Structure P
Amino acid sequence: MNKPLYLDHQATTPAESAVLKAMQPFWLESFGNPHSSGHIRGWHSNSEIQKSKQHISSMIGSNADEIFFTSGATESNNLAAFSLCDLARLHPEKRQILLSPIDHKCIINAGLFWADKFKLDVKMLEVDEGGYIDLDHLSESLKTPSLFCSIGFVNNEIGTIQNIEAISGMLREAECLFHSDAAQAPKTIDCKRLASLTDLASFSGHKMGGPQGIGFLYLNAQLQETITPLMQGGGQQNGIRSGTLPLPLCVGIGKACQILDEPGAVEKRHCAAKVRDHFYSGILELKQNIVLNGPPLADRHVANLNISFVDVDATELLMSLQPNVCASTGSACSSGAIEESHVLSAIGLSSERCGSALRFSFNHETSIEDADVALQYIGECLN
């Protein structure tokens, strides 16, 4: 059987070879508990943790002591939502939180859950057909004192890149804290200013060429003393996120961030965009009734392509492509259930259009030849 063509890189990316190489010694040769402060193995492990934090903080423009390792973006988002909702005890006049309707379900559901527990009101912001936050509606919403606002930097389904600078300015002026799920950002955009524009931001290793099972939360130093931890334990990571850190995974995500912080990352993004654009041109030649969902190609995540094959059932099309082409009918983190994309619904698409949509996503190692073979398989399934 031929190797499946993997066009689902926004669901998960393969770990970079340099990441795997960096991690390998810490499984068997240089293992040690980074919290063991009484011997050399512990000291060495802790030193590697600090190196990883330095690589991460360099990528997003933060201080190393503002980085907290988690199991992934879902945990980071839950920690952020809980901690921010809990701050209502210090700001009883702020009973509203603001959420984006196109964000990943883990932050939407976490926000709704903790807002209910803390008796806070939730305001869903409005978006346009490209998935961009309606800044006029945001401005109007901020007339009500708001505790925090959570808006994803880069959307995982349609690739929308939000105007974080404008949003940050509005929230700062309104004295509203700003959290962003930035899991999809590093592969498509320079994140050097992210820490200066947000108060908290969530990331995931396996979305950026790092290992699965590891992520991190950027948490502004000024907030740390007021934060209540979501989990209780041994007090690791200043008590904000207890638990023994998985040394190899921490090393891996740090290496992934170091790679993304190097000049070569720009060329890799160009390579992904080139293949994506070639693939889209080929799709348009296969079937006339094709519609692009979300913003124009030039304005979205460099590797993202979300298209509707009008009058075609996307789930059936994807199944017919197996085992040859891997793509997605929506967010792969939605438990495997077949349901209408909440992102496509939020930007105003009909149920029919949502049901005919597939997301293809690429990376710098996807070749033009790969794209052409995938196009051939798709053409055969459509005919």
Structure Q
Amino acid sequence: MDGREIKYCNTCLMPNSRPRIHFDENGTCNACINAIQKDITDWDSRLSEFNEILDEHRSHDGSWDCIVPWSGGKDSSAIAYKLKYEHGMNPVLVTFSPMLPNEVGNHNREALIRQGFDHIFFRPDQKTHRLLAKRFFTERGNPKIAWDAGVNTIPVKMAVKLKIKLVFYAEHGESEYGGKVLSQESKKSRNFTEVIEHQIGDDPRNWVMNEITTNDLNPYIYPSNEEIENVGVKAYYYSYFHKWSMFENYKYIKEKSDFQDNPRGRTCGTFTNFDSLDDKFDDLYYYMQYTKFGFGRCVRDTSRFIQNGHMTRDEALELCHKYDGEFPDYYLDDILEYLDFSKHEFIDIVNKHRNDEIWKKDSNDNWVLRFPLPEIMPGKK
């Protein structure tokens, strides 16, 4: 943010406080523009290109021919199932462990593995991981920075180690949800520079401190370009070749596997019950997004529903006024224990990361948004 007024996309509800988002002269965000462009995309041509890539790499001897970075969630599960059972590939699923796995996430991973998948599950040294989570929550308001690095790094490390040349990721988030797209090619194939810049954020070698050595940080350090090129690893986004919808992915995997929804009925801070279910830290992650950037999980989810034609803007507004920015109470005790903070210390850190351009105190000394979501027009509820 550069001090300008916070505005909301005229089509969805995403604000211009989202990092790297861009609005055109009509007030439409680039994620909505990308969604409109899908209606004129030559999907048949892209499918042909997709099939050529698979034909080039498909194994015929039972060996793994691709890696799917896999959380056990709806999107990566749908991709894995389609690659294996619709396209005849033999993927190995690679998971970087959630910080605090929960029962529904464990169930959903086990349910898909039982459908006939090989799986590599990597859980990092928890002493180092917890120290990094505590440090980055304190310094940056994001306890998942090291996790973000690991979830991006480990699948590529496995590709290099196992000499598997093909990796399939879910969606290109910068184009699907509003961000900086380095090039049109980066929507199709994974640009490793973009990964480091936008998702990892810095070099994990810089994370050395009294109790953490460079060796301890190995799970977070990306392979060199030379290592990647020597094996010939190429990573693609499934969303480039197939029209992307989180809700359609959910419906698909719900039919194919014993995928369980959030047992609480809906997820904290939103109306959905099927997204980002596997980590107890996710509720806090999205709450900190709300604290730092002024939009939470419900704005995120409803904007995606609008872009895919599943919801109107007024319907989204009603849900966001009801749920966005909900405090993450449910797993808070587990999170405080993991981070080794009292609740008082935790709240102090949360408020330290409130952006003064986004928040102010009202007459009752409560935090309120300076530029709140638009109200629903009378008669439209």
From the coordinates of one of P, Q, mean count of other Cβ atoms within 10 Å over residues 20-27 came out at 15.9; that one is structure P
Where is mean count of other Cβ atoms within 10 Å over residues 212-219 largest, in which of P, Q? P
For distance in nm of label points 7 Å out along Cα→Cβ at positions 108 and 284, which of P, Q scores largest? P
Comparing P, Q, where is mean projected area of the Cα convex hull in nm² highest? Q
Here Rg and Dmax of the Cα atoms in Å, for residues 84-123 alone was calculated and came to 10.0, 29; which of the structures P, Q was it taken from? P
Mean count of other Cβ atoms within 10 Å over residues 100-107 gets 16.8 when computed on, of labels P, Q, structure Q
Identity of the structure behind 0.70 (criterion: FRET efficiency 1/(1 + (r/R0)^6) of positions 308 and 372 (r between Cβ atoms, R0 = 25 Å, to 0.05), calculated), options P, Q: P
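Each reported figure results from applying straightforward, stated rules to the coordinates on display, with no laboratory input. On a predicted model such as this, the values are computed, not experimentally measured, just so you know. Cβ atoms are built from the backbone, for glycine too; each structure is taken alone.
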